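What follows draws every value from the coordinates through simple rules; no lab data is involved. From a predicted model like this one, the values you see are computed outputs, not experimental measurements. Cβ atoms are built from the backbone, for glycine too; each structure is taken alone.
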Structure P
Amino acid sequence: MQAVKSLHIFGCKDTQKIDICKAFDELSDQPREQLKKLYAAVKKYEAEIADALMEDLGKSAFESYMCETGLALSEISYMIRHTKRFSKEVRVKTPLAQFASRSYKKPSPYGNVLIMSPWNYPFMLTISPLSNAISAGNTAVVKPSAYSPATSRIVEKIVSECFEPEYVAVVTGGRAENTELLNQKFDMVFFTGSQNVGREVLRRTAENLTPAVLELGGKSPCIIDDTANIEMAARRISWEKTLNSGQTCIAPDYVLIHKSQTEEFVKRFEANLKKMHGESVKSSAHFVRMVNPKEFNRVSSYLKDGEILLGGNTDEKERYIEPTLLKVTDLDSPVMSNEIFGPILPVIEFEDKKEALDFINQRPKPLAFYYFGEKKNGWEAIKRCTSGGACLNDTIMHIANENSPFGGVGNSGLGCYHGKDSFAAFSHKRTVIYTPTWLDVPFRYMPYSLFKYIKFLL
């Protein structure tokens, strides 16, 4: 593999060129030991990680641990416990025609992988896939987002302390560096980010026939039907929509609500905001700001696309957007055409549930689908609507189960990961056949004179 040129790789001198694929079979033969190093380093720098996330996004220490550091540690710990088992070959049945042979499935690492992470959960979505790549026996180049520089620095600190740069390298920078990295020939690419960039990543990997996992986003719908526990629906939706200020790929992007529930939902939503953040959300220690002025301007522009039922205040200097419920009637407006990625929640009324489901199915397949209502109604809706994941009477919690896969479908992503599925994502399943030499059945060889006798075995 060619060396990465004209890129700053943490752990190397600026003028140094390094081969990013130095014999992964020599470097990564002890993944559990490498994972233990990573786990210890994350624990060691827990306070600095929290400081970095506060600097980049204004996340509180509790939210930093709950949504970033704690989840990363959990994923690393899971891999430490299970990597040895996941790495073992598995014997499978062998056809009678191959008598005396034994067949196995053996996972093998892809080689050198590229991990491109986003800014919204910059630590967790960097370290977790890195632990997965290491678990499967790969080397890795990590490219954090330029929009979260403080977190990138602590990632660099952890990586450089744990690993030689030939094993795991961190590359900083923006679009130019992303482009240069994608010009390199990697053995696998793991990307988390927007649909637009994801398309470009897939196009570039396709040129090299490189396997890729794409974790994207989209407009995740939420239905509240006339049987829903409206207090619970408002509580859980208001929590998730204000978590990280709505800058979450699986946040509810719009709500389809039965007309009879709208008024009560607005009241309950407002009441729960006060319970969580006090009288002033702006003053809350737990309410994150938009990541940069560009995102502030983009998201705040959606406020004009409907009737404000609740919230609507902004502060450009602080990059603050108040949690807002926006009644929408124009279903082709920008707020309904683009992923919001902010604390604005469009509300669309319906009377016929079939109408609501048809509306969802006419749109690109979402990363997540949420339903609040009776269990029977929810399961019926989940069966009718395709999505990457789903929750019944809850939001986003499907991502927190390391025993279940997480991934998108259609425009919302390609492939999945978490736990065992992460190991599989970073591994190639290889078939191995062992054939002894004490028996050599003649029928396989020309001139096939025994064919009429053995064709029934095939």
Structure Q
Amino acid sequence: MDTKKLRQKILDLAIHGKLVPQDPNDEPASVLLERIKAEKERLIKEGKIKRSKKRTKTSDTPHYENVPFEIPDNWVWTTIEEICSKIGSGSTPKGSNYSVKGIPFFRSQNVYNDKLVYDDIKYISEEVHQKMKGTEVLANDLLLNITGGSLGRCTVVPADFNCGNVSQHVCIMRSVLVEPEYFHALVLSSYFAKSMKITGSGREGLPKYNLEQMAFPLPPLTEQQRIVTEIEHWSALINEIKQGKADLQITIKQTKSKILNLAIHGKLVPQNPNDEPASELLMRINPKAEITCDNAQYTQLPEGWQIVSMQTLCNLIDGEKQSGIERINLDVKYLRGERDAKKLMAGKYIPANSLLILVDGENSGEVFRTPIDGYQGSTFKQLSITDEMNADYVLLVINLHRKTLRENKVGSAIPHLNKKLFKAIEVPIPPYNQQKRIVEAINIVFKHLDTIMESL
């Protein structure tokens, strides 16, 4: 289940008037809108807010000939400007005049859709705060990121909030007689994102005028409250589903690891006394190989198994240098399917169905099988496994040690695979035929587990 899409659907139903039933006894939204205007006039007269320079005093309800979508009869279309007493961004103190403690100063990295995050919070003094009253945040304000990579991210300031200010990258929207969480739902809806042309890669700012003039579907106040209650109910349910999904993903990952562990200890498939012993197999690989029967890590292995180091079974090599032939660059982004193929006229030739192991970067130790002939990417080495071994079995052992390899990289600027550690990995070797049976059994089980993962 795609919980993100489900959450978005709930919000879209809410602002279309389709999440909760209408009640004919509710005060119509048209009356609510007049009360909002009256309250704003009162605040103007008391000098608490200023009248918009673009509008004169009026009680006329905005008229929309081409409405964005149909809404219930007791709702009305208005604008964000009409239902807000304040729409404006903050500012940064001169000289980034921050304090060790004092008044919280929120930047875009502190504003998330579900809450204000105090990690990496800045502070300003009381004196600076008094000079920045126009950027002051109040309880129940809606904070919206209006620039940068977090464009469109927003949250409602908690009701028990004390005091704070925001930077110029965050807009304060202070609604009047509108449920803050309903306003929040609207801003998180796909309607708002489309209207403001917010995309995943967009880094443009949201102009204040566009925000002010955006059409706002206003329900009766009591219906807003019912909508918020229903959204909270669904949100709690979705969070439970999401947590259950995360827990199951962890369980599946742990199950895979346990299965691999059972496999290399000889406990996944039955032994066959007719199999050629691993000792004879290893004599063909390297008669001088250092071989042990058991050690502290692999105790009580089945009869016929042996233990050797990874360097006995495989080598890290480079492909054959070639030039004058156009081939695909087998880099990590291509092999992960993150970008289209790039072609080179020279490089280290790697044939299709070869194994490449990452030796540079955070994911050093990850192995890829090449889908096509090409040139070896600069962050790879070719993993050459002896033909006497089942390559897929060796890969299972490497996969079981991925965490150790990832946590023990070498190098400071660019982390590299710890080749010494890799070569020293102790590999329990079953007879060749049993290697095949282990791989087949794991493939069947992992396929079922992957199907479960895909259905989540």
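Any idea which of P, Q comes out highest on FRET efficiency 1/(1 + (r/R0)^6) of positions 157 and 413 (r between Cβ atoms, R0 = 41 Å, to 0.05)? Present the calculation step by step, with values, prior to reporting the outcome.
Values: P: 0.85; Q: 0.45.
Across P, Q, FRET efficiency 1/(1 + (r/R0)^6) of positions 157 and 413 (r between Cβ atoms, R0 = 41 Å, to 0.05) peaks for P.
A value of 14 was derived for relative contact order in percent (Cα under 8 Å, 6 or more apart); which structure in P, Q was it taken from?
The read-out comes from structure Q.
Of structures P, Q, which gives 12.2 when mean projected area of the Cα convex hull in nm², for residues 253-444 alone is computed from the coordinates?
Numbers: P: 17.7; Q: 12.2.
Matching structure: Q.
When P(r) over Cα pairs in 10 Å bins from 0, in percent is computed for each of P, Q, which one produces 4, 15, 19, 16, 14, 13, 11, 6, 2, 0?
Traced to structure Q.
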